[in-house]
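Every number in this text was worked out from the coordinates using simple rules, so none of it is lab data. Just so we're clear, the structure is a prediction, and the values are computed from it rather than from any experiment. Cβ atoms are built from the backbone, for glycine too; each structure is taken alone.
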Structure P
Amino acid sequence: MRKKIIMVGGSKGGVGKSTVCVALVDYLSVIRDERVYLIESDTSNPDVGRTYLRSVDGVQRMPGAAFDLDDAEGWINLINAAEQNSDHHLVVNSAARNGKGVAAYIDLLANSLRDLKHEVVTFWVINRERDGLELCKKYMEMLPFGVLHVVCNGYFGDLDEFLLYEGSKLKIAVEEQGKSLYFHKLTDIVYDVIRNNNIAIADAIEDKERFKMGSRTVLNMWRERYIKMFDEVMG
């Protein structure tokens, strides 16, 4: 598989970007045993970084760094990381405001792709509100290269409840180059323990003290669902 720069975004808070990003990191690094370099760009709430970039017994869980993608320096650091980690997928957990930085500095990345070995993929996470669709349209205009997939977050309802997206011109435009995906909700009682304690999914599945059999079963079922989702688009 060709290595990718994978942006997990949505340009607004509260849509579940971090949860999708945590699942993607688990999928790539554990399920597929691929090399991942994680970039945490959410400086106000770096929960993905707290889960995967923190030290465990003095050793960082995986390679990565925190970059502020609101300024040019952050994008330069991202490009440098891609060059120095050409055998890794770069997974970028985007901040809620990421559209601003994309608009200002995406040309830096566009002009570097000729020399990088990576291709660009975006997972755009949405709830059922209109502004997420409008922000996605603007993002696609700013980023005319690469592939974008829209992820309907099941936390906000079943797929047939995403009526604004299902009946939109945006969906048609997305599916001309990417896919529309559905990310199943994890039961709150399990999700809350994982999120509040910044536990990696693979660790949660092995943690029989905090996660009893019923919780581990739910977690494994959720994992199988997002494995199928990512398998659709990751080759």
Structure Q
Amino acid sequence: MRIIAALVSIHDDIFGMRLDKFLCKSTELTRVQSVGLIESGEVSVNGEVFTDPAVQVHENNRITLSGQVLTPRASRYIMMHKPLDTLSSNVDGDYPSVMNCLDIDKVCDLHIAGRLDADTTGLVLVTDDGRWSFNIINPKYHCEKVYRVSLRDPIAADVAGKFALGVQLQGEQSLTLPAKLEVVSSKEVLLTITEGKYHQVKRMFAAVGNRVNGLHRQQIGEIKLDIGLGQWRYLTAEEINSFSVFQL
């Protein structure tokens, strides 16, 4: 606790990264190699030796390895069009990982900012910048996500009003935050939410007596999906900076 407090007081920034991750981002070392060097006392932060790989550091800290100052590589920000029957994870499971779509180095350093279920397609944001992804997934910042929803039954006329007020999900104590519903056709709608509860979209329609047959995320904040299924691209500077409005 004393170490973490000292670092936070220096930079007044709680959105840091683990020391072992910093080493990986600044060198060609693996996570196991980084942990070993830290625990052996080879790493210093602002002139003080740290042996805890999990301690939080900031990129502005002066971090040295065996006396050599480390500089982290630039963070990466990626848009991906997630295919059906893929997992929003770094490893394969019952379905293949969506990360298999990325043909770039050090994919293991990346994480997904806002996961999608295996049976859901659409926009996924991938990065190695934890502070940036925090702004997207933290519900207190009310980042809007837009989904195209295919339904089993025709949409009832009163659903938009119910979603605007919030609905009670099974197993939840509080209502959902206000959501916007736009009718595309009798069985297809656009739903905009600012939360990310477990299976939220499916549970919202279940709460009003309907069922989701197909789900596709087409927008997060100001970023709109504009690439083909299974494709990816780096975000523009404008897209990256669009989430600065959610920062403290």
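Tell me which of P, Q gives 3.4 when you compute distance in nm of label points 7 Å out along Cα→Cβ at positions 30 and 198. The read-out comes from structure Q. Source structure of the calculated read-out (distance in nm of label points 7 Å out along Cα→Cβ at positions 22 and 94, 4.0) within P, Q: Q. When semi-axes √(5λ) of the Cα gyration tensor in Å is computed for each of P, Q, the one that comes out at 26, 23, 16 is P.
When FRET efficiency 1/(1 + (r/R0)^6) of positions 134 and 206 (r between Cβ atoms, R0 = 30 Å, to 0.05) is calculated for each of the structures P, Q, the largest result comes from Q.
Highest-scoring entry among P, Q, by relative contact order in percent (Cα under 8 Å, 6 or more apart), is P. Among candidates P, Q, the computation of helix-only ellipticity at 222 nm (-39500 (n - 2.57) for each DSSP H run of 4 or more, over all residues; to 500) that gave -6000 used structure Q.
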